[in-house]
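Every read-out reported here was derived from the displayed coordinates using simple, explicitly stated rules and does not represent laboratory data. Everything numeric here is computed off the predicted structure, so don't read it as measured data. Cβ atoms are built from the backbone, for glycine too; each structure is taken alone.
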Structure I
Amino acid sequence: MVFMANRCGAWQVGDDIDGGPVEFRILFPHGADPQVTAIRVAGDFQHHLGGQDWDFAGGPVLTVEQRTGDQPGTFWSVRTGDLPAGFHQYKYLVEFDDGAGGRFTRIVTDPCARYGGGEHANSGVVVGGSRPADNVVRPLVGGRRPLEELTVYELMIDDFTSEYRRGRAPLDAVVDRLDDLRGAGFTAIEFMPWTAWKTAEFDWGYEPYQYFSVETRYADDVLGPAEKLSRLKRLISECHDRGIHVIMDGVFNHVSVEFPYRHLYRNPDDCPFTRRTFVKAFPGLQDLDFAEPITGELVRDVCRYWIEVFGIDGIRFDNTVNFYAPGDLRGLPEILASVRDLIHDRGEDNFSLTLEHLDVSAVTVTNTTAATSYWDDSLHQRTWDALWSGGIDSSFLNALNTRRFLADGKVPTLYLSNHDHSHVAWRAARREGDAGRRDAGAFSGWWRVQPFLIALFTSTAVPLVPNGQEFGEEHRLPEDDQGSGRRVSARPLHWKQRTDRIGAPTLALHTRLARLREQHPAMRSALMYPHEWQPWQTRFNPVGVGVDVERQLVIHHRWAPVAGGVENLVVVLNFSEADQQVEVPFPTSGRWDDLLAGFDGGPGYSVGVAGPRAMVDVGSHWGRILHRVNPA
């Protein structure tokens, strides 16, 4: 760990809870000369040292450290006198040689700070407060499970807590709802980025500014200003106590155009982390340059920091198409390999490495690297198209079994929607021809989501549910906001909707499906029939399974070995407006019970099978999951 091992950033010296000195340290990696002639640190702590706050001219002076042996570059540092316990903000005044015998200065925040400041893109350091030993992340109850066994909830911390947190830190407020999430069957939370961004305004966090810092907006509480990192640790411990895995969203292709390291160089274009575009440029942001070894060191350090200090259980890698080059081990492959090796060295397993690789090469990249999963858009696209046009087509079934392309131990992550798209209930409430109608508003078709949701949970993939989908939130999100910034806007969850006439049955169905997935190995296996489906097949195959486009029906089988036999599932999905009776093939005779029937207080349903086929009734926009364990 180049950056954390050398205590880059600002750290209290010693562990006195009442106060102590602070050490500031900056690393300039080998390579381009930053042409720095002097560095001073100033902040709101200077009056404790006999000076005036934010007096850069009178701030402590950093000097070049004289080190022996191998080192990754040049370190500048300074140690202050004693500071009292509390949260202190700071910045650097960096003086440069202007190349013509003169000097100029620039005020720069700290790229390695572990705390973001409350305003003006400041950095922060905590003195005193609870000690790291007081905030050890508790292990995951029951141990870490393979990703294929989990049901993942995508959580945006600000939106999730906005309605009820009041003045508390959002990280603290998330804990209030963890029992609800676990009660709904979710066994993993994928948190949208919690690393710091530049401003104090609302943001999604996909423009990293300080990789080692928890975003102040999430961690700040006026009643406990010195407790910030500890809040995230407590949240992760609370998740672990409930058997919920914690997956971090890591954004490593690009950073904010104001990424502090750039401004530590006289010519920001000389900064080795951002000197060039490595593979593809992300419009409006600053790409990281993985052709420079120090960039890989930085990102590996970031991953290691969040793994070792915060005990996370997985990382979702954002926008990997822009830092993966076929045949090049730099960038994504080396990062994935380093995390895999770190987990192995720690004696751990089942750490998930999920790629957002929205490209036809996603399967190849997942199979040829240490990745364990990729975000699979196929079911989202087919769901969106079907809800708009009014029906599924023959390509729908293949979206449920993209796992067939992956190596053993790897699994797609599938979803009806995610943070990049409108809620699926909003899509269901509108269809082709409705756009101009004044009455084509909310609630006009929320029930149309139901068979798509059952399809998601009976696929061979790991299901992901964005926050709010479980109770039918209907936020619209523009796919292309034409540079207006309206995509990245607050969309608070309306928690009272969990119990209304739409939210209650929607939540009940999500909960039932997630619980079934926990209880039944056949819903988690890689085994599915039909294994694949040809686009020209618009009717059931001779066995009687597949897609019937005209009737808007889908039938597929799932199974898995269990103690004493084989667990079998026959899934029947009806996407049409009419209740239907369909002849369904079964692998064995006997009684088959519908796992979906009766969970909401309705009657149970079973089918007595005496031959290869039996008639099954299935309601409109609904489905059956018919279950039987057959002896070996």
Structure II
Amino acid sequence: MEKIHYLIVPVSPEAHRFQVTLQVSDPDPAGQRLWLPVWIPGSYLVREFARHVLSIAALDGQGRPVAVAKVDKHRWQCAPCESPLTVTCEVYAWDLSVRAAHLDTMHAYFNGSSVFLAVEGREHEHCTVDIQPPAGEAYGAWRVATTLPRAGAPEHGFGRYRAADYDELIDHPVECGTFDLVSFDAHGVRHDIAVTGRHRGDLDRLARDFARACTAQIDLFGAPPPFDRYLFQVMVVGDGYGGLEHRASTSLLCSRDDLPQPGQAKTTDKYRTLLGLASHEYFHAWNVKRIKPAAFLPYDLSREGYTRQLWAFEGITSYYDDLALVRCGLVTPDEYLQMLGETVTRVLRGAGRLKQSVAESSFDAWIKFYRPDENAPNAVVSYYTKGSLVALALDLTLREATGGARSLDDLMRRLWQDYGARGIGVPEDRIPALASEIAGRDLSAFFALAVDGTEDLPLAALLATVGVKLGLRAATGESDKGGTPGPLAKVQAEAVAAADDVAVTSAAPLRPWLGARLSADGKVSLVHDGSPAQQAGLSAGDQIVAIDGLRFAGIEALLSASRPGRALEVHAFRRDELYQCRLVLAEAPLDTAWLVVDADAAPDAVAARAVWLDTAAPPK
């Protein structure tokens, strides 16, 4: 037996409790200290996993109790004892997400960071773990889906697994239950998809489509991929979304309707979202799991780890997740341009982009991005969303600077070859320097604007280099995500095509703007900076009860029957106090974007677009 060995058993699925036993054959003579991570790599928020530990106790080699004292929020100190030391704890598992642990009578799922105590000072040592099913005939059909290396356990079975060190132990999440399983090969490497939860999905199509996306990404970095096998753990629920990357697997949470349905040839918006999520997490197998910020080598899971580079590790990944789909043919170029338009729209609708740079957003992820409040859109920019646009701008800049000879693909391959494949962390200033080297010119001004600045990116001019025009219009309503010309498609498309300017605006009728997000019953959840709602004094949490003397009955019908400049008399409750304010509707901002192919683009721009969207240059 290894000197460090774990046993995990779902002892009480109905009460959502795992029992986890740790045996240390030769504990520290002065008393062994143990700890549990406070965050999980890939999700930059202190989550305090120790709060789910219900009990902890220890025995020595003679079966006698060993005192265990809590040192701080995530560490325990065991008294000196005769070897071996056996520590048993119970962990509550009712977090239905990809970040922690969840257990009920239908399945068991856990990330090691939320259940396995680390042996302080010996995190680098090999360890083994026995994964056992719950007791009872009801669980006789359960199987195991994980990429933990087997050490005696049968394939997809309960039994013994191993890990080279603690970091590997917690980087292979485990799913147990009666999941459906389908497999495919990509560049000769086996990939499994384990789907948990009731569904009617077409798993054969899911495997075919995942295979195309995975192959495109392996083509980008070069075969073989940096793992011997790969696992997609897909948890299907009524309404959910999320993903978390690991070195040889990913955990995905999706809605039941996101899966492709049997006999359905069309790629729905929901299925396209699932494809993008899977593509995103798969790209992370290179970018962030192996190409890492120097600040993450090694991870310090006892406290926050700060870097200004999350815009690159998450933003570049967010750019390539959809780009891989168009390159492998899962979405058309027109569909991809629509998706890009939706991304531009999400960025434009947040005033936080004018206050916070993506570098600052990266650094402050721990206290801002992962802790959004009612003012977040006014104060915070997403290093995912704007980061993807920075990646787009950088890609087009590199292509333009080198006459199409080099691109962001080359930058990613250099990062992989120089850092990821060698296990070296990327210094904070290395990406701008490497990009300048690839471009053959100094790009410091680009990075000052795009990464360290808060001005809008020059996307219109950059997209023109690949024969694409950027259009802007007002939103048609709360549900308008952008990406399309809107209801006056013909008029607006003709305006775009006829415009001499690169960025064009639509000729749609003026739409009034409230500048607040309301629920169906009038509850205010968000007020935009500088908006009519803010100027009138409305605040998040207010309850609108009447407008112009009539009981509130929804805002969309009222807005569609109004024009900018109309004054509204609003009655609302703030807490339990009724107040009245006068709100003057303004003209809706042009914050809704769509992209269209420029039919009059020069031949070199058309050729550049074909290379950008349709083919990935072969690895150098």
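Can you say which of I, II returns 0.85 when FRET efficiency 1/(1 + (r/R0)^6) of positions 18 and 290 (r between Cβ atoms, R0 = 41 Å, to 0.05) is computed? Could the numbers behind the result be given before it?
Values: I: 0.40; II: 0.85.
Traced to structure II.
From which structure (I, II) was Kirkwood radius over Cα pairs in Å, for residues 474-537 alone calculated, if the value obtained is 13.9? Mind dumping the intermediate values first?
On the way: I: 16.1; II: 13.9.
The value was obtained from structure II.
Here helix-only ellipticity at 222 nm (-39500 (n - 2.57) for each DSSP H run of 4 or more, over all residues; to 500) was calculated and came to -7500; which of the structures I, II was it taken from?
Values: I: -5500; II: -7500.
Computing helix-only ellipticity at 222 nm (-39500 (n - 2.57) for each DSSP H run of 4 or more, over all residues; to 500) on every structure in I, II gives -7500 only for II.
If you work out distance in nm of label points 7 Å out along Cα→Cβ at positions 74 and 546 for I, II, which one comes out largest? Walk me through the numbers before you get to the answer.
On the way: I: 7.1; II: 5.3.
Top value of distance in nm of label points 7 Å out along Cα→Cβ at positions 74 and 546 goes to structure I.
Where is mean projected area of the Cα convex hull in nm², for residues 274-353 alone largest, in which of I, II? Intermediate results must be reported in sequence, preceding the final value.
Numbers: I: 5.6; II: 6.6.
The maximum falls on structure II.
Using mean count of other Cβ atoms within 10 Å over residues 122-129, single out the structure from I, II with the greatest value.
Top value of mean count of other Cβ atoms within 10 Å over residues 122-129 goes to structure I.
So distance in nm of label points 7 Å out along Cα→Cβ at positions 114 and 338, computed for just one structure, reads 3.5; which one of I, II is that?
Details: I: 1.9; II: 3.5.
This figure was derived from II.
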